[in-house]
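Listed next: structures, encoded as structure tokens.
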Structure I
Amino acid sequence: MKIRPLALSLGDPAGIGPEIILKTWAALRDGGPAFVVVGDYDALASASSGGGSVVRRVTSPLDASAVFAEAVPVFDQPLRARVVAGQPSPAAAPSIIGWIETAVGLALSGEVRGLVTAPIAKAPLYDAGFKFPGHTEFLGELTARTAVNGVRGPIMMLCAPGLRVSLVTVHTPLARVSAELSIERIVHAGLITAQALRRDFGIAAPRLAVAGLNPHAGEGGAIGREDVEIVGPAVRTLRDLAVDASGPWPADTLFPEEMRARYDAALCLYHDQALIPVKMLDFWGGVNVTLGLPIVRTSPDHGTAFDIAGRGVARPDSLIAAVRLADEIAARREA
């Protein structure tokens, strides 16, 4: 019986994706979770010091596990234009988008156990007409017609050792965050986070801590009304819906070790409120998880790093952690 691998979309081939994929394979080839790369064979082969000897085309994702110990299995979808490391180009955008679409299709069909996505750069994709803010929203659209067991996302969660944080708003300019917050939006993110903690992380009775928006969580309305009129009522609604939620907590006191012992995930209201503590705890190894999808999806918590692409110095820690976490979540869903 063939063992289903994970799918790993190549990301932007001009970035560090090919390099860290090869390094991740080297770290996991001896007994680690198997994956099949969806992308361009030549991009991987040219990034390897061993050339094509450590990269092998497969015609079916199910063949990946059989060759994983010997070579990086690639479900080859060739680029339509030449790519140079460190030089992003809109000409590669159709291929990058196509790799994601193919990998999602493999996950939806059950041919792979889940999806790990290597980093993409938004600007070249936008130049080519890509209309989504990023991976998370695109994956939500690609899976929208497939039923979800529970509340539908997507919601972004970041994971580091000892900390999980979910985001209510993601790539929203700070000046617009307050206007985009609502009781309903916070409750929705809280319900999906609690659901994922039970199903994907094996926590039977998850505890959520909800961050406040303003300094000192607004000090009873003296420093902004959002925590009184939006965040507080959202926390009470989550409790009414049988979610063990607390807050709003002042964000500057939410992340010390003693406080983190009191919850299983923090619900943060904007991008840097969530990502700064994750990167402080584990700058190299944080993982992005998309919650509320019918498929498993993780990614490294960093970008394409065009400035060091092709130099052989990129660290694979985050991608290794993303593959391992995708494997763990898939195993829980399969149990």
Structure II
Amino acid sequence: MLGDSVTKFEKEFAEFCDVKYCSGVASGLDALILAIDAFDFPKNSEIIVPSNTYIATIMAIVRNGFKPILVEPDIKTYNIDAAKIEEKITSNTKAILVVHLYGKACEMDKITKIASQYELEIIEDCAQAHGAEFKGQKVGSFGVGCFSFYPTKNLGALGDGGAITCNNENYNNKLKSLRNYGSSEKYYNNYLGYNSRLDEIQAGFLSIKLNILDDITKQKRALAKLYLENLDDKFIKPVVEESYYDVYHIFNIRHAQRDELKKYLFENNIKTEIHYPKSPHQQKSMQGILENENYSISQEIHDTTLSLPLSYSHTKEEIMKVIDVLNGWVE
């Protein structure tokens, strides 16, 4: 049901992202699928996407019948390497789908310049980056922004939810029709649409939580600073740069002996995760779809990354305990 709570949250979230429009949908994956669909790209279109993203980003391209073209990430930021995009552009390229991974924005000045030069659309996967900024501009406002409100996100709902942000009224109107069976007037269907509406209960909860999102971000940034300042340099830590406002949905480190490190931490009652253990081109579902290339940088990240505890509910004392255990690890 689309009601007042959804409308209210859409207005609030659009204002938060510094855009004109927002359409609530059922999930982050749906946000990506609908965002691509609404552009009405021609058959055989290609969409550039980072080679180390979560599989949902690539699934959205494939579900629309288009070809994902993988570009390696920057080994320092883990985001798509802007310097490697142009070499993958062909006459069939219609969009660049960037992913603001772990809560760090991509290098959007260079990417928007390339998109403008080649007349490409920009689609942003902002699932992990609510409120992240590049040079003072929020993600989701450089092109079409696709957000997830899965409960573990910085702005998480009680269940699944998603949203698409944009500045084009006609595009936004089409999105609102697509999410509701392709209909803007009951029982009249202009598009082959979806059943993908943000639930009223989720929208109401998100409006409340949006009021404290800045506090959540400040807490996570403060905890991340503890890691950055106190964790031994034998671990590769996230890069910090002046142009970026990072929101640390995930705080990851890298180490060549990642699996042994993960086991050591678990034995010391510290649970960690791997985001992500297998790169997209190695996934069984992607065989025959993705180009069989050597994505060595992506592979290095997938083989060495480890996500440490970092949430709004963690205390500084708890994070310092994790740091002490980590620094005590003998390689």
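Taken together, the values in this text are just the output of simple stated rules run on the coordinates, not laboratory data. Here the structure is a predicted model, which means the values were calculated and not measured. Cβ atoms are built from the backbone, for glycine too; each structure is taken alone.
With distance in nm of label points 7 Å out along Cα→Cβ at positions 30 and 134 derived from the coordinates and found to be 3.5, which of I, II does the value describe?
The read-out comes from structure I.
If you rank structures I, II by FRET efficiency 1/(1 + (r/R0)^6) of positions 62 and 174 (r between Cβ atoms, R0 = 41 Å, to 0.05), which sits at the top with the largest value?
If we compare FRET efficiency 1/(1 + (r/R0)^6) of positions 62 and 174 (r between Cβ atoms, R0 = 41 Å, to 0.05) over I, II, the biggest value is for II.
Ranked on percent of Cα pairs over 13 Å apart, for residues 54-117 alone, which label among I, II comes first with the largest value?
Result for percent of Cα pairs over 13 Å apart, for residues 54-117 alone over I, II: largest is I.
Out of I, II, which structure matches 24.5 when mean count of other Cβ atoms within 10 Å over residues 158-165 is calculated?
This value belongs to structure II.
When distance in nm of label points 7 Å out along Cα→Cβ at positions 78 and 286 is compared over structures I, II, which one is greatest?
Of structures I, II, the maximum of distance in nm of label points 7 Å out along Cα→Cβ at positions 78 and 286 occurs in I.
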